[in-house]
1. Given a value of -9500 for helix-only ellipticity at 222 nm (-39500 (n - 2.57) for each DSSP H run of 4 or more, over all residues; to 500), calculated from one of I, II, which structure does it belong to?
2. Which structure, out of I, II, was relative contact order in percent (Cα under 8 Å, 6 or more apart) calculated from, if the result is 13?
3. Comparing I, II, where is distance in nm of label points 7 Å out along Cα→Cβ at positions 252 and 612 highest?
4. Quick check on the output: -0.58, -0.82, -1.31 is log10 I(q)/I(0) by the Debye sum over Cα atoms at q = 0.11, 0.14, 0.20 Å⁻¹, for residues 292-467 alone, derived from one of I, II. Which one produced it?
5. If percent of Cα pairs over 18 Å apart, for residues 92-219 alone comes out at 60 when worked out from the coordinates, which of I, II was used?
6. Which structure, out of I, II, was FRET efficiency 1/(1 + (r/R0)^6) of positions 236 and 516 (r between Cβ atoms, R0 = 41 Å, to 0.05) derived from, given a value of 1.00?
7. Here Rg and Dmax of the Cα atoms in Å was calculated and came to 29.2, 92; which of the structures I, II was it taken from?
Structure I
Amino acid sequence: MEENSRTSFFITTPIYYVNDIPHIGHAYTTIIADAISRFKKLAGYDVFFLTGTDEHGQKVEKAAQEKGMNPIQLADNVVVRFKKLWDALDIAFDSFIRTTQPFHEQGVQKIFQKLKDKGDIYKGIYEGWYCVSDETFLSEDVPLEDGGHKICADCGKKANVVSEECYFFKLSAYEKPLIDFYQKNPTFVRPKSRMNEVVSFVRQGLKDLSITRTTVKWGISLPDDSAHTIYVWFDALHNYLTGIGYDRDPQLFDKYWPATLHLIGKDILRHHAVFWPAFLIAAGFPLPKTVYAHGWWLKDETKMSKSKGNVLDPWTILNVFGPDPLRYFLLREIPIGLDGNFSHEGFIHRVNSDLANDLGNLAQRLLTMIHNYFGGQINTPGEETDKDKKLRLSFDTLKEKVGHHFEDYAINKALEEIWVYINAVNKYLADNEPWKLSKDDSQRARLGRILYQAACALRGICYLLYPVLPESSQKMWQLLGEKKPLEEELYSELAFFNLKRDQKIHKPKPLFPRVDLKDFLKEEESMDIITFDDFKRMDFRVGEIIEAERVEGTDKLVKMQVNIGKETRQMIAGIADKYAPEELMGKKVVVIVNLKTAVIRGIESQGMLLAAEVGGKAIIPVFTEDVPAGAKVR
């Protein structure tokens with residue numbers, strides 16, 4: 001594969017909604033992007049990897065209201081969680097964009113005004129079935145259900161009829177330009193089956209698209225018509241421009257735009273493959289090269305979703321295994337365009353079979369033998385035989401195949417090829433039996449050649465695995481005595497004999513300990529993982545504190561009378577070191593009211609306040625909106 005040092009490569013993930021905490025679906029997209037980004041950097045490309053958060057719109061506004069927060073407070077809290085997860089997963093993004101950043105808002109307003117001045121945006125009245133959950137209008141061919149309502153096919157929730165003044169984008173005018181573009185660029189949407197869906201949708205005819213709201217206040221307002229906020233999808237899609245310097249850094253923008261690869265989930269394909277290119281054509285921007293729609297991770301053959309209560313928290317696995325096993329499983333198990341069914345059994349099998357047995361054991365026993373038989377340093381290996389040469393030439397073939405698969409975004413195929421080679425190296429050692437040769441001094445040169453050859457193979461393996469297993473590959477790289485960072489060796493320079501003969505090999509450490517499924521599930525249970533049904537059993541209410549006083553003889557306890565709507569409850573909370581009783585009067589807080597009564601210092605506590613612990617002190621979330629005492633909190 002040719003070095004491509006002057007070619008830019010701009011890769012993006014979708015920007016993720018901040019109405020909920022990150023889950024395995026978010027992790028999957030971002031891990032794919034990270035692996036491709038890392039490979040492209042090894043291959044000599046000038047890479048820019050953009051990810052971020054989508055922080056405007058009705059969904060965020062509603063989620064914040066339910067939590068008694070301002071939308072920006074909710075966004076700030078969730079952004080921290082995303083960044084913390086990306087750090088734990090070894091995600092090496094180049095920039096993280098938030099749609100609440102001023103430069104983004106200004107860029108979107110500028111593009112909106114440009115299209116309006118051009119005549120591609122006009123004011124009108126829209127009426128249609130609108131899904132709040134997905135923040136999108138349903139097509140007119142969605143049938144009415146019994147009861148006279150429509151159901152959103154993506155999330156399964158009821159849609160509502162919305163009628164309001166709005167601005168429209170002339171999407172209908174771009175039907176032919178889009179079809180012409182698809183025909184000239186058949187790989188614009190991948191996989192091919194998704195491209196067929198997009199072309200079929202556009203050929204059925206496009207209608208003008210409503211792109212502002214008057215009923216949603218949390219969004220980017222129009223400078224010349226402040227009653228309107230820009231529709232969240234028009235807002236969000238333009239992050240790919242503003243995040244790469246549009247309207248603020250022309251040099252950066254010209255260097256990386258158009259995007260090389262937009263990675264998305266298949267549920268947002270229409271927005272990225274129809275609306276987005278239409279917006280770009282209208283505004284005069286070059287179009288992205290590829291929109292790749294990956295599949296969903298299913299649980300029990302059902303799409304994971306917050307509403308179904310079946311989302312998987314990546315931290316459940318990360319806290320036990322670290323990042324690489326999860327990265328490997330998600331990228332190895334299925335091709336990017338297909339759906340996959342997540343099971344703990346399948347995950348543990350991959351960890352034990354592929355990582356612990358095949359790769360981990362190879363590194364452990366090979367490095368142990370080099371250390372035991374040669375003091376960690378092979379100075380004079382014997383001549384290369386035909387069997388040794390075959391191992392070397394097989395690696396050259398592997399390097400070409402892996403490079404081709406990564407260029408085609410077929411990461412699972414690249415991993416399959418690498419594992420075929422790992423098994424070949426294990427067989428090479430088994431066939432040559434170095435442990436027997438070590439007992440014969442006359443075979444020392446031959447022993448040195450076998451172990452050196454296998455070590456060269458291991459070095460190549462850990463280099464090829466680096467985009468998927470960055471942490472483990474770096475550890476193996478260092479155990480092999482490499483002092484130059486792995487990332488500094490270009491893919492074009494990778495060769496089998498790049499391992500120096502006299503290089504000092506370090507004592508091995510276990511990379512992937514075997515894990516028993518029962519032990520893992522016990523560990524998971526110890527994390528107090530609950531189901532959505534368990535959560536629904538808890539009764540959270542808005543409580544208004546109407547009386548508060550310190551509990552005598554204590555430093556932290558406060559006794560309160562809390563109005564929960566139909567009754568007043570007495571509660572005890574350890575918050576006196578943070579709040580004086582008079583500060584608490586009139587505050588509306590979140591309380592759990594179906595908790596078993598407790599007796600604290602001889603005083604009954606008939607419920608519990610929710611609070612965050614920061615620096616050893618309890619911080620109470622307080623409703624700033626005028627919500628009634630006793631209102632349900634979900």
Structure II
Amino acid sequence: MKRYIYILLLATAVLGVSCRKLNIPPQNIIQDPDVFSNPAGIQAYMARIYSELPIEDFRYSPDMGLNFFWIIKPTPATTGEALSRDQTGATSENWGDWHWDIWGGSYTTIHDCDYFIETLPAYAKNYTQAQVNAWLGEAYFIRGMTYFALVKRFGGVPIVNKTLDYTVGGSTAQLNVPRSSEKAVWDQIASDFDFAIANLPASNSDNNDGSRANKYVAAAFESRAMLYAGSIAKYNTVTLFDGQNQICGLPSSSANGYFQKAYDAAKTLDGVYSLYTKAWSATDKSAQYQNFVNLFSDASSPENIFVREYQFPNSVHGYDAYNVPRQLMGPNGYSSEVNPTLNFVEMFDGLPKNADGTLKTLDASGHYELYTNTMDLFANAEPRLRASVILPGDVFKDQSIEVRRAIYTGAVAGGISPLLPSGSRSQYPTSNIVQSANADQTAYTLPDGSKMNPAGASGIFTGDQTCAISGFSVRKWLNPNLATAQVKENNETQTWIEMRYAEVLLNRAEAAYELSSVGAGSNGADATDAFNIINQIRSRAGAIPLASSGVMTIDTIRKERRKELAFENKTYWDLRRWRIFSKEQNGTIYRVLMPFYAAQAGKYFFDARTDERNDVYTYDPKWYYEQIPPGAISKSSKLIQNPGY
């Protein structure tokens with residue numbers, strides 16, 4: 001059992017793990033035969049390393065890390081998908097020393113995989129060859145996933161694919177492992193996934209819920225990883241050499257090879273999984289909306305490829321507790337942490353648009369358009385928008401979600417002029433506007449004698465700017481059947497879908513387009529295939545299909561991806577691999593949509609403006625590669641820090 005010592009030394013003396021008890025039992029309690037000579041021991045080992053998979057799920061935020069309870073400062077509030085009252089600007093991941101960081105935690109998992117891979121063959125006589133192959137395939141899959149989590153953050157990292165013997169009191173020189181080139185790490189990931197694909201069965205008898213790997217799961221993640229590698233090779237400009245190896249960045253000549261590998265892996269899933277369409281109808285927008293809502297809660301969905309299950313009380317989260325509209329908040333007193341931006345909403349089809357693509361809120365004379373109901377503005381929007389975002393006035397849990405900025409009491413004859421000049425960052429004027437400072441609102445008496453709260457039950461209170469600070473709340477993932485009393489932290493159990501078939505199709509489309517744009521695709525990787533896939537996604541979403549492949553660009557595909565995978569913690573990594581984070585957020589103030597009720601007209605109007613808090617987002621390009629933990633650098637003479645830190 002002396003090899004178990006390796007991870008402690010490598011982590012603390014070389015790789016700089018912070019504080020985590022590894023729970024390695026004494027040799028006289030649990031030894032290899034206890035684990036590897038019976039299926040129950042193997043299953044327990046597998047369960048542990050699966051639990052360590054670095055997945056950005058309900059319990060992840062860039063500021064808090066992986067598998068952490070709080071979701072304050074959520075990922076969408078970093079990407080421009082949404083605003084959060086706890087997020088005031090662009091950010092990169094912040095791995096504090098007070099919790100288990102991605103660097104040290106990943107090497108613990110890699111060690112556990114290495115040890116399993118080396119040890120299982122000695123006990124192979126106890127099992128069928130198919131069992132041995134499948135278990136080894138799972139270990140390679142988990143190791144590939146873990147290296148992927150490292151390389152997408154840090155670039156080239158130490159590759160450690162064997163357990164290193166160490167004698168107490170002996171030399172630790174062999175544990176001082178340098179960073180490999182970034183290309184070597186991506187190739188290692190491809191190799192691990194290829195082994196998993198070749199050895200895993202088509203279905204896993206121990207995997208009825210999609211939480212364990214089969215060969216198609218491995219292929220799906222290979223499509224994600226190789227697409228990422230191809231993007232880095234094509235778009236990255238941040239480089240670092242250690243004198244011999246390129247440890248940040250990839251040769252541009254390698255891009256097409258990675259794109260082709262992503263395409264081929266994605267195509268492997270043809271006919272195995274399918275888009276969820278159980279409630280879908282080609283002619284019914286309500287059915288299209290409900291279908292998109294249902295796909296995130298239907299455990300039997302043919303679209304689910306790999307999921308992370310939650311089960312009360314051992315594994316839970318609090319997604320609804322943080323994100324429901326204020327009028328539905330539970331006993332913990334949280335709400336509306338994720339507030340979609342107008343920038344995000346404007347990506348969707350079916351909205352009235354100006355020539356520049358922004359939402360049209362003014363008529364030809366420059367006055368506000370008036371609406372009888374707030375939802376009238378969104379009447380023709382693609383149903384996927386409504387399934388992803390709670391729009392002002394929409395119904396959720398049998399309640400109309402009241403979102404108002406204020407009540408406008410001025411004259412309406414001849415039209416209502418904009419309350420602020422275009423692009424203004426000022427606060428709204430106080431004349432002719434009745435607003436509320438806090439949730440305890442004083443109702444305003446309307447001309448017909450009825451009463452109305454200025455901000456509505458979930459609108460904006462100027463005193464603390466809680467609730468729907470953008471005019472919208474998030475809809476995706478919320479549980480419509482969860483009673484208000486149960487909307488609380490440490491109590492919710494929605495399944496996280498880490499990989500679904502829609503993403504695989506989008507991976508395939510993007511890889512095909514990248515290859516076809518330079519005339520390099522094979523195995524069907526061309527613009528026509530990309531076009532057909534994008535139209536599959538758009539049709540299911542209720543969007544108007546593209547007319548021809550000639551109107552499609554790489555931005556068309558990226559936009560479709562951002563709409564389809566919104567609030568699934570995928571856009572964060574897409575913006576990083578496309579290397580457009582800094583371009584999008586260079587001095588950006590995100591836009592919001594403020595619904596007002598015009599008392600004299602008895603109708604609503606919308607003011608599109610910059611976020612009232614005037615929070616400026618500027619993404620530092622050095623964040624494309626994160627800082628290697630200083631503790632790791634200080635303990636190893638062979639680890640080189642990334643640029644800018």
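Any read-out appearing in this document is the output of simple, stated calculations on the displayed coordinates, not a laboratory observation. Since we're looking at a predicted model, the values are computed, not measured. Cβ atoms are built from the backbone, for glycine too; each structure is taken alone.
1. Clearly, the read-out refers to II.
2. Going through each structure in turn, the value belongs to I.
3. Details: I: 2.8; II: 4.8.
Sorting by distance in nm of label points 7 Å out along Cα→Cβ at positions 252 and 612 in descending order puts II first.
4. Working: I: -0.58, -0.82, -1.31; II: -0.61, -0.96, -1.68.
The read-out was computed on structure I.
5. Numbers: I: 68; II: 60.
This value belongs to structure II.
6. On the way: I: 0.40; II: 1.00.
The read-out comes from structure II.
7. Values: I: 29.2, 92; II: 26.2, 89.
Structure I accounts for this read-out.
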